[in-house]
Structure I
Amino acid sequence: MAEIELEKVSKSFGSVKVIDKLSLAVNSGEFVVFLGPSGSGKSTLLRMIAGLESIDEGSLLIGGQRSEHLAPGQRGVAMVFQNYALYPHMSVKENMAFGLRNVGMGKAEIDRRVAEAARILEMEPLLERRPSQLSGGQRQRVAIGRAIVKEPKAFLFDEPLSNLDAALRVRTRVELAQLHQRMKATMIYVTHDQTEAMTLADRIVVLNDRKIEQIGSPMEVYLKPASRFVAGFVGSPGMNFLKAEIGGTDKPVLRLSDGSQMPVGIHSLQAGAYELGIRPEGIRIASMPDGPSGLPRAKADVVERLGERTLVYCTLSDGTRLIAQDSGRSDVTPDDEIWLDFDASAVHLFDATGRAYHAH
């Protein structure tokens with residue numbers, strides 16, 4: 001397998017720039033996920049690596065070889081698309097062998113590669129079937145097998161699970177993770193699905209507006225988002241955001257818009273207006289206080305019971321809406337008056353530029 005390096009690459013379609021001087025290094029054997037909203041440039045970037053889109057500026061190295069001017073077939077990468085694109089009149093074995101036959105490979109070598117791919121994907125019993133006799137997940141495995149037989153330096157996946165139903169996506173996602181563990185191959189995977197990114201990636205590359213917002217392990221991106229965009233994009237349900245103000249200098253105190261206050265465990269902050277971000281699991285439903293407590297008070301609007309936890313959609317006295325988390329056996333009901341206990345260690349603050357500051 002091989003490392004992939006992009007150095008200050010740019011891409012424009014007419015007057016519209018979709019990738020702007022982007023640099024990235026993918027290590028050999030690493031599973032990297034490009035995550036971002038529609039239009040963030042993630043599929044374009046993948047296609048630039050594959051050679052399906054030209055690189056206007058910058059360089060691409062695959063396995064240490066300059067590759068931006070090579071034809072797609074000379075780059076040593078294999079791409080798996082959202083559309084399986086299987087030949088309906090051919091068997092699984094014939095579909096997997098077709099590309100190898102086209103380049104004149106010998107039958108014995110083709111048979112060896114197809115058999116090995118079938119073993120890796122646990123598809124030996126399916127080799128004589130046609131695509132119409134397969135489930136959606138099995139068809140996707142055939143498409144992956146067609147990539148494996150090329151024995152590429154790297155695999156590129158462009159939203160390969162988006163055509164599958166929810167249950168099948170979960171199963172196929174697990175199979176992909178197991179495939180990477182068995183093959184130790186370099187893989188780059190494009191998705192807008194956060195669950196896929198969190199469960200598959202060694203590292204996530206969060207893309208937005210032609211540039212990289214953050215690169216990190218799944219939990220780094222989740223727990224320490226580098227910007228307001230990453231904080232709002234990663235996580236389901238999404239992060240809560242509130243207007244807040246920092247006052248005091250010796251021991252900074254955070255004032256929420258409803259008048260409640262809390263200590264801040266974030267250093268090097270100047271007094272002023274900020275946006276506070278905190279995930280639902282960082283806000284717990286507190287017991288009703290006997291007297292004044294300083295805890296924010298809210299009204300429960302919707303109670304969503306998810307088995308192991310309960311999400312409470314609520315509104316503060318100033319109209320700010322939040323999502324808090326309670327236990328699976330929560331007795332909160334809509335219209336209840338509740339008190340919220342903010343975990344100060346789970347608080348993030350964002351300044352006017354979107355830069356993030358995290359609790360220590």
Structure II
Amino acid sequence: MKIIIAGGGTGGHIFPALAIANALKNQMPAIEILFVGALGKMEMEKIPAAGYTIVGIDIAGYNRSSLIKNIGLPLKLIKSFFQVRKILKSFKPDAVIGVGGYSSFPVLRSAQTASIPTFIHEANSLPGKSNIILGKRATEIFVPVEGMEKYFPAEKIKITGNPVRNIFSKKIPKNEALEFFGLKPSFKTVFVMGGSLGAKSINETVEENIDFFKKNNLQLIWQTGKNYAAKAAKVEEERMNIWTNAFIDKMENAYAASDLVVARAGAMTIAEICVVGKPAIFVPFPFAAEDHQTANALTLVNKKAALMVPDAKAKSELFPCLLQLIKNEELMKQLAHNILEMSNTNADEIIAGEILKHISRSKNF
């Protein structure tokens with residue numbers, strides 16, 4: 001059996017893709033998996049590092065900030081379809097899985113034209129236009145939450161949740177996690193995620209309120225992203241209650257050490273926070289495609305599983321909201337309980353099982 005997994009661009013697409021690939025291998029060790037990604041994007045490094053083969057195609061997404069940068073996009077798209085046709089002809093996949101990202105559209109569309117079964121993993125509660133188009137001819141669509149019938153054919157939808165990295169399967173003692181960051185067990189700890197590049201509004205608000213933590217007997221784990229790391233390092237100097245870095249190698253320790261999380265509302269961030277069951281305040285990135293991060297956050301807010309502060313109001317409302325929440329033990333417990341109820345730790349196995357079942361049935365494997 002041969003399967004292509006297409007997509008990437010961000011960790012939010014790559015981590016689920018790898019989780020699905022690993023689950024496919026677990027269930028059928030002899031399966032052949034080929035990834036297709038966009039040349040120059042992070043999947044071209046991350047996928048081989050995880051032990052899989054990837055082929056790159058010339059494709060880019062629509063640039064919303066500069067129309068002039070989109071001039072070459074039609075030519076790239078045409079070229080990518082020719083490249084994909086060669087890949088499909090050479091590899092002869094039994095199915096193609098799309099996980100989102102630039103490369104996903106030409107690969108799935110070409111597979112559908114060639115009558116190859118296609119499967120979509122849509123991580124967000126508000127899907128992108130490409131997946132909505134592809135969903136009409138997809139074999140099955142795996143979604144994180146209920147209510148996706150307004151975007152996809154109801155008979156093709158399966159609610160699975162989002163696959164998360166297996167690093168969260170092991171329970172880490174809080175004291176051990178705090179020790180990793182050089183922090184004390186006697187204070188409550190706030191974990192702020194600034195994203196891989198740096199969530200500007202969140203990082204600036206934290207910097208402006210850095211003394212808030214000491215005044216309120218709180219500790220801070222601050223993952224800034226690379227664009228804000230140097231500024232944060234200066235702010236951290238001589239403050240024993242703050243740990244900061246551009247990235248965190250051991251994310252499982254950051255979650256285990258924290259009492260409260262502040263983050264953007266990307267689908268995979270939400271999936272991870274659901275699995276670890278932490279009370280959270282989400283500050284959605286307002287320029288995400290179709291504003292899907294706000295939709296993601298609102299799904300949790302409406303179920304009393306998280307709080308949300310709009311990006312435009314972060315500087316005025318984030319810290320008052322944070323203080324009010326961390327002093328309210330009952331609300332903290334309620335949010336933690338409700339967000340944990342929305343978790344799914346075996347989404348990857350469910351998705352892999354559905355795909356293999358369908359192919360085996362249609363191909364008589």
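Check the numbers for distance in nm of label points 7 Å out along Cα→Cβ at positions 53 and 157 across I, II and tell me which is largest.
Values: I: 2.0; II: 3.7.
Once distance in nm of label points 7 Å out along Cα→Cβ at positions 53 and 157 is worked out for each structure, II has the highest.
For which of I, II does helix-only ellipticity at 222 nm (-39500 (n - 2.57) for each DSSP H run of 4 or more, over all residues; to 500), calculated from the coordinates, equal -7000? It would help to have the intermediate numbers written out before the result.
Numbers: I: -7000; II: -13000.
Attributed to the structure labelled I.
Out of I, II, which structure matches 3.2 when distance in nm of label points 7 Å out along Cα→Cβ at positions 149 and 317 is calculated?
The correct label is II.
One of I, II was used to calculate distance in nm of label points 7 Å out along Cα→Cβ at positions 45 and 245, giving 3.9; which?
On the way: I: 3.9; II: 1.6.
Of the structures listed, the value fits I.
Among I, II, considering only Rg/Rh (Cα atoms, Kirkwood Rh), which has the greatest calculated value?
Values: I: 1.07; II: 0.99.
Sorting by Rg/Rh (Cα atoms, Kirkwood Rh) in descending order puts I first.
From I, II, which structure was mean count of other Cβ atoms within 10 Å over residues 5-12 = 24.5 calculated on? Can you show the working numbers first?
Numbers: I: 17.2; II: 24.5.
Comparing all candidates, it corresponds to II.
Matching task: 0.10 is the computed value of FRET efficiency 1/(1 + (r/R0)^6) of positions 181 and 269 (r between Cβ atoms, R0 = 30 Å, to 0.05). Pick the structure from I, II. Mind showing how you got there, number by number?
Values: I: 0.10; II: 0.95.
This figure was derived from I.
Using mean count of other Cβ atoms within 10 Å over residues 13-20 for the comparison, can you identify which of I, II gives the largest number?
Details: I: 12.5; II: 25.5.
Across I, II, mean count of other Cβ atoms within 10 Å over residues 13-20 peaks for II.
Given that FRET efficiency 1/(1 + (r/R0)^6) of positions 125 and 229 (r between Cβ atoms, R0 = 41 Å, to 0.05), derived from a single structure, equals 0.85, which label among I, II identifies that structure? Each step should come with its number before you reach the end.
Working: I: 0.30; II: 0.85.
Answer by label: II.
Of the structures labelled I, II, which one yields 0.95 when FRET efficiency 1/(1 + (r/R0)^6) of positions 173 and 261 (r between Cβ atoms, R0 = 30 Å, to 0.05) is computed from its coordinates?
Computing FRET efficiency 1/(1 + (r/R0)^6) of positions 173 and 261 (r between Cβ atoms, R0 = 30 Å, to 0.05) on every structure in I, II gives 0.95 only for II.
Looking at mean projected area of the Cα convex hull in nm², for residues 77-164 alone, point out which structure of I, II has the largest value. Intermediate results must be reported in sequence, preceding the final value.
On the way: I: 5.3; II: 5.7.
Result for mean projected area of the Cα convex hull in nm², for residues 77-164 alone over I, II: largest is II.
Where a number appears in this text, it was derived from the coordinates with a stated rule and is not lab data. A quick note: this is a predicted structure, and the numbers were derived from the prediction, not measured. Cβ atoms are built from the backbone, for glycine too; each structure is taken alone.
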